[in-house]
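Alright, structures below, take your time with them.
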Structure P
Amino acid sequence: MPITSELRDDGIRVVTMDHPPVNALTVQGWFDLAAALDEAGADPDTRVVVLRAEGRGWNAGVDIKEMQHTEGFDALIGANKGCFAAFKAVYECAVPVIAAVQGFCLGGGVGLAGNADIVVASDDAYFGVPEVKQGALGAATHLARLVPQHLMRTLYFTARTIPATELVQHGSVYGVVPRDRLDETALALAGEIAEKDTRVIRAAKEALNGIDPVDVNKSYRFEQGFTMELNLMGVSDELRDSFAGTEKAKK
């Protein structure tokens with residue numbers, strides 16, 4: 001199962017992404033992740049969520065191979081809707097979501113981490129939105145929650161990545177630890193939250209979302225509209241085919 005969910009006795013729910021080789025989620029994978037987070041928030045026994053992953057990296061975004069091997073626009077539309085649902089589920093989860101990020105966090109991964117309440121990362125973690133190289137737009141909304149505006153634009157236009165160690169100084173990553181201590185650190189932080197009265201924490205989550213200066217759902221949906229335009233123009237297919245061919249040549 002690419003997505004699993006386990007509720008611990010202390011009220012910490014651990015949601016894990018495990019979709020080798022790089023945790024690039026299929027359309028169904030994004031919807032499964034959204035469902036797991038929605039169910040977590042709806043369960044009164046859940047006090048906090050830790051969103052983690054197995055493997056080399058945390059999340060590499062959408063499964064481009066699935067998109068290129070599917071006729072028409074079904075996979076593209078599915079990926080757009082699935083990502084929107086998953087990002088929304090993180091943001092609107094009734095309890096705090098802690099993203100425990102290791103290795104690469106790219107594209108859709110930034111959408112998840114950017115909408116999380118707290119981010120902890122391993123010392124080999126890095127973040128980026130390479131969408132422009134694949135003829136897509138999206139997750140600038142979420143990247144802007146991790147870095148200041150001008151840095152966000154630089155990273156977005158160049159498709160560069162930024163290490164977690166640099167995000168600490170921007171306050172968007174709570175802490176960076178060795179990879180073998182990542183789960184321990186995330187669970188310890190989650191434990192501090194789980195000890196609090198869940199009625200207060202749930203109210204606090206809703207209150208903080210209510211005073212957020214940016215409507216992340218509307219903002220991301222706006223971005224997705226330009227992705228659809230690029231696909232209708234044929235630009236996206238051309239760039240995704242090139243990317244898929246490059247990746248195949250590497251193997």
Structure Q
Amino acid sequence: MGIERHVTDGIGEVVIDRPPVNALDVKSWFELASTLRGLGEDPAVTVVVLRAEGKGFCAGVDIKELQADPEAIVGVNRGCYEAFAAVYECAVPVIAAVQGFCLGGGIGLAGNADIVVASDDATFGLPEVDRGALGAATHLARLVPQHRMRAMVYTGATATAGELQAYGSVLSVVPRAGLRDEALRVAREIASKSPTIIRRAKESLNGIDPVDVKRSYRFEQGFTYELNLSGVSDEARQAFIEKRDAKFEK
């Protein structure tokens with residue numbers, strides 16, 4: 001369990017498997033980043049599928065780790081930054097196969113992917129405001145329109161896979177049992193092309209992207225650090241762990 005890696009017929013698979021909800025600790029974020037970059041550098045790989053085992057795709061950061069060690073915020077910020085950048089900068093296209101919940105850091109991964117396929121039970125959201133943090137609005141804005149993104153950030157509301165498919169950000173929606181097959185179907189189509197051309201296509205598409213996702217996300221992270229220093233994040237995280245409503249003084 002943890003972060004698994006497989007390569008078959010030009011297709012790399014990265015599997016997140018960290019029960020119970022695929023919330024990643026600092027070490028796991030860096031491991032995910034290293035695995036993705038390694039596959040992109042492998043000349044035998046033309047496309048990567050990023051998927052998960054278990055209830056959902058990714059619940060984001062490990063809140064319990066943060067609450068146990070407040071100084072871990074630096075590692076979490078850097079780890080998330082590296083993992084999201086590794087998806088975006090992977091030398092080959094990355095297909096995110098999303099099932100169940102895709103929250104917080106999961107949005108950072110899916111939002112930076114080249115293609116997203118999802119199960120019909122998939123939901124996407126940023127509960128950061130309720131956890132005393134900010135971040136990944138940069139990536140949510142790649143999945144939903146601007147005003148929908150803002151409403152989701154402020155309220156913590158989620159969007160369904162069907163809604164995202166209507167926006168055009170999710171390529172296809174299938175029953176959960178067929179999600180991996182659907183991701184591999186798309187991957188095989190890409191893997192049948194010239195590896196050299198696909199790699200140049202990825203590089204060229206990143207080059208014309210209107211938003212610098214790395215700089216934009218780093219700007220967001222500064223506010224997460226500010227909230228952490230203010231102390232308001234402590235109560236938000238503790239309330240989450242204790243499954244109660246947070247009590248804020250400011």
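Coordinate-derived values only; no laboratory data. Nothing here was measured: the structure is a model prediction, and the numbers come from that model. Cβ atoms are built from the backbone, for glycine too; each structure is taken alone.
Computing distance in nm of label points 7 Å out along Cα→Cβ at positions 54 and 118 for each of P, Q, which one ends up highest?
Top value of distance in nm of label points 7 Å out along Cα→Cβ at positions 54 and 118 goes to structure P.
For FRET efficiency 1/(1 + (r/R0)^6) of positions 94 and 110 (r between Cβ atoms, R0 = 25 Å, to 0.05), which of P, Q scores largest?
Looking at the calculated values, the largest one is Q.
Assign the value 18.8, calculated as mean count of other Cβ atoms within 10 Å over residues 158-165, to the correct structure from P, Q.
Of the options listed, only Q reproduces it.
Supply the structure label, taken from P, Q, corresponding to distance in nm of label points 7 Å out along Cα→Cβ at positions 174 and 222 with the calculated value 4.3.
Structure Q accounts for this read-out.
Going by distance in nm of label points 7 Å out along Cα→Cβ at positions 14 and 30, which of structures P, Q comes out largest?
Structure P gives the largest value of distance in nm of label points 7 Å out along Cα→Cβ at positions 14 and 30 among P, Q.
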